[in-house]
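None of the figures in this text is laboratory data; all of them are computed from the coordinates on show. None of these values were measured; they are calculated from a predicted model. Cβ atoms are built from the backbone, for glycine too; each structure is taken alone.
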Structure I
Amino acid sequence: MNRRSWVERGAIYLRLIRLDRPIGIYLVLWPTLWGLWLAAGGLPPFQLLLIFVSGVVFMRSAGCAINDFADRNIDGHVSRTRTRPLATGEASPREALWLFAILSLLSFLLVLQLNRLTILLSLIALFLAASYPFVKRFTHLPQAYLGVAFGWAIPMAFAAQLGEVPLQSWWLFAVTLLWALAYDTMYAMSDKEDDLRIGVKSSAILFGRYDRLIIAVIQLLILLLLYYIGALFQLGSYYLGGVGIAALFFGYQQLLIADRDPQRCLNAFLNNHYVGLVLFVAITLDYGYR
């Protein structure tokens, strides 16, 4: 195979693991950074930060590869996903599995530099990443399962920093789970008609005409939990200001999904990147200016 062909193949692989659309990386990265900062009481050790950020990129990319393998016979029937490499035949299912295996191995090699508890927790993370794409065949709440998968970096962050997973870390895990349930329901709302047609289950279908109301209730619960977490970790005005800005973003998302237009629902999903960013900046400022 000539050099140009390898370059073209590489570009296809980058699309397969969605490095051209990094929103998924951001939505895993922000809770991971929240956990690292709260566990360390400020800036964590550089090595730990490098391991976790790299691990987020590797595992999210691996998750995309296994997701497209699982959905290889579905994506071609959904307007938003019909141009994915496995749906178009640009990449093979075997290539997707190899990418998943290689990226998972790279992530595990990073974790091997950490303590035993973190290594054991990483095995659960691998199982969650590998099994998530298949959950939508069996339940209408794959979005909640995604929240568990995305949030699992939080107990890992505390374990890596402290050698244990304290009770208060699980409240942050709960926030991440609920946040994923809310934003991934918005994502599912953009695919709802296609999913109904082909028989794929989702929370958007389960919630039906109450989808906006249920998302609003979840968002309110997230804000209350964030306030409680601030008290647990003795965070101050910068953090509370960040929670307030997050509330404004949630209000904006409710406006976007008001008419359930698929593109506006997708835009509401994407807006959650800024929620995670604002909360991370708020936590950083709170520890930095004490």
Structure II
Amino acid sequence: MNTPPVALIAGCGELGTLVGERLAARNWRVVGLRRRPQGLPPSIEPLAADLVTGEGLERLPCPLEAVVFSAAPLVRTPESYRETYLTGSRKLLDALAERAIHPRRALFVSSTSVYGDLGGAWADEDTPPRPDSFQGEVMLAAEALWRERLPQSILARLSGLYGPRRRWLIQRLHEPNPVCRRGVFTNRIHIDDAADAIVHLLELREPQALYVLSDDAPSPECEVMNWLADQLGRPRPAVDELGGRLPAANKRLRNHRLRSSGFVLRYPSYREGYAAILRDNPGAAV
């Protein structure tokens, strides 16, 4: 009887749990690491550990076939980002080295914030990162750390995650006097597609070192919000013409490398993704 490969999901939140469930369904043994592992699905073995303090990391499973670092900070502050992505990465990588655990495959969940504001220009894996926020700066530093310590690491730069429990644009339409921003392109990937893509990359025979994970359709924010307003029967948002209020994230992301690896999106654009959310989750409209 073959022994199943073992995967560690370091930071088993919503995305990490979805990845773990998919791997378990594909006959992996999955260990989910988080501070309070209660509530993980039965297919994921709980490991109570703290990436920031290192407490519990002495119980890492050995051997490991794959490691996925998918931790997320509790709050969006520079300190929290550095603790999660830099301190947490170092603690985990140190623990792996101390126990002589050498995973064949490692994947670090990064962010397209590393590109900064490109004024609506296109970006892909060959675009030089120029972060202009603490989020992008920390993520870029963490990417370098993973590539230095585990050269076989795959860097997966995610665009904006959305899904049944991630309804930021829908919530904005329910605010008083909602506004969309003219000239701002938005990029997104449904959380189910993000989880599927991570599993795909882990099992790819010869993956490249870097992938942009985003859907096929970078779209103007006003287009997306107008479409959502029409689906919800809400008034369309007013248009913000003030260029000084544009966010430092205006770019269009290409996913050609992910697509050419054989990956097929369930939701190639916001229309398919949000239509599924509104159809399958009636409460998503509020």
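Thinking only about mean count of other Cβ atoms within 10 Å over residues 105-112, which of I, II has the largest value?
Details: I: 16.4; II: 24.0.
Ranking I, II on mean count of other Cβ atoms within 10 Å over residues 105-112, first place is II.
Of structures I, II, which gives 0.7 when distance in nm of label points 7 Å out along Cα→Cβ at positions 33 and 57 is computed from the coordinates? Kindly include the intermediate steps, with their values, before the conclusion.
Values: I: 1.4; II: 0.7.
Here the read-out was taken from II.
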Q. Which one of I, II has mean count of other Cβ atoms within 10 Å over residues 97-104, as calculated from the coordinates, equal to 17.8?
A. I
Q | Value -25500, calculated as helix-only ellipticity at 222 nm (-39500 (n - 2.57) for each DSSP H run of 4 or more, over all residues; to 500), assigned to which of I, II | A | I
Q: Work out which structure the value 15.9, 48 belongs to, where Rg and Dmax of the Cα atoms in Å, for residues 153-232 alone was derived from one of I, II.
A: I
(Q) Between I, II, which one scores greatest on relative contact order in percent (Cα under 8 Å, 6 or more apart)? (A) I
Q. Quick one: mean count of other Cβ atoms within 10 Å over residues 25-32 came out at 19.0 when computed from one of I, II, so which one is it?
A. II
**Q.** Of the structures I, II, the one that 56, 47, 33 was derived from, the read-out being Cα extents along the principal axes in Å
**A.** I
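The value 22.9 for mean count of other Cβ atoms within 10 Å over residues 17-24 was derived from one model only; which of I, II is it?
The correct label is II.
For distance in nm of label points 7 Å out along Cα→Cβ at positions 89 and 225, which of I, II scores largest? Don't skip to the answer; put the middle values down first.
Numbers: I: 4.5; II: 3.3.
The maximum falls on structure I.
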**Q.** Given 1.7 for distance in nm of label points 7 Å out along Cα→Cβ at positions 185 and 257, calculated: source structure among I, II
**A.** II
